[in-house]
1. Name the one structure among 1, 2 that Kirkwood radius over Cα pairs in Å, for residues 92-179 alone of 13.6 was derived from.
2. Among 1, 2, considering only distance in nm of label points 7 Å out along Cα→Cβ at positions 196 and 220, which has the greatest calculated value?
3. Ranked by mean count of other Cβ atoms within 10 Å over residues 36-43, which of 1, 2 sits at the highest value?
4. Out of 1, 2, choose the structure whose coordinates give relative contact order in percent (Cα under 8 Å, 6 or more apart) equal to 36 when calculated.
Structure 1
């Protein structure tokens, strides 16, 4: 559904990605793991159009979308959540999701007609209910605790009505209970709504439990791929990322 062919991304003399080829299969959850600095966030941002690859191509449903920016790819059905939520001050939860719904429904900055406002708010409330934020619709978004801001980041992505959802460290900073709830939500989005999902995670058990297929990046290169259990038994992955103690566990 979404694939990268021989993608490299350089920042000056730094090779954040170096000849990476991979694909997200439709209707599956794909886990992407690796140590800090492996290129995982860069990879998602190349998929979403925030970064243009230095070399290589990005395809969505066999269409070359390499030249397209993030807004154009969002309209095609690709949405990214950011690892660190940045809620603008003085905006409510509902207003931020409303803005995302507006982007999904309309092109440009034209004002919504009065007859459309009810439809927009219906969609806002459906999205908030889906992620468990209905009771926070009137709260200032920047005042939410981190776990709820992470859910808001997910709500803003879902409001774009994506078919491919790219999640960058969604459980970072969450308590174990919040992470378990998030995992259940991600699983439901995949199983009940058919979303194709890529998840970058340092929480290896969470990523393993969710993923149908897994890639491991190391220094910008693809180190291993396969079924999660197979990948975690790969001696190269154990040596480079998990450590010998993981193998014994």
Structure 2
């Protein structure tokens, strides 16, 4: 199946500092529309959910840069000598032979100090897809710069995480990978409880319509703290995963 191309505004696909592979909900879906409201209209979201607008604005500063997504392959710099077109072609070949994985139901959970949407549906299949994607695209992954390396080393507290970071450039991969859709940055216990209570009914409503990990998106990081931009969406086209 031919991929659907989404052209980034004002930036050519070869101009990004880093690239990543995300799952992102289908445009126009209830989940995508929720993400647009949550990250794009925090005052409106706060009013609808009974939260303080300033609290919501502060909570989404970090995650809104990435948009509503789940990371399948963490941001990386291209290996010298590797081109974006070859990366696109490899991702197209990969997705053409993989099948969608159901995600419903999503549930709200606190992961460390932030809130995220997670799923217990087909976790082994989702993790397997992540690992296969890493292997398929690893030859395109260049070394992180010193700032990225330092930040990732700071977050890799355990010896296993440090080993994974050294081998794969990121600590939460392989058996430590968990599919999650980040909604907030760090929250203290009281704020987390308020946000969790306010968002519970919203998440329940989202689960009324089934959805799946049925596409992978190549996204680009323009740098300078600007928002990640979708480059191209690829359908998982191998048919029913059951």
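Every number in this text was worked out from the coordinates using simple rules, so none of it is lab data. Since the structure is predicted, the reported quantities are computational estimates derived from the model, not experimental observations. Cβ atoms are built from the backbone, for glycine too; each structure is taken alone.
1. 1
2. Numbers: 1: 2.7; 2: 4.0.
Largest one: structure 2.
3. That would be structure 1.
4. It traces back to 2.
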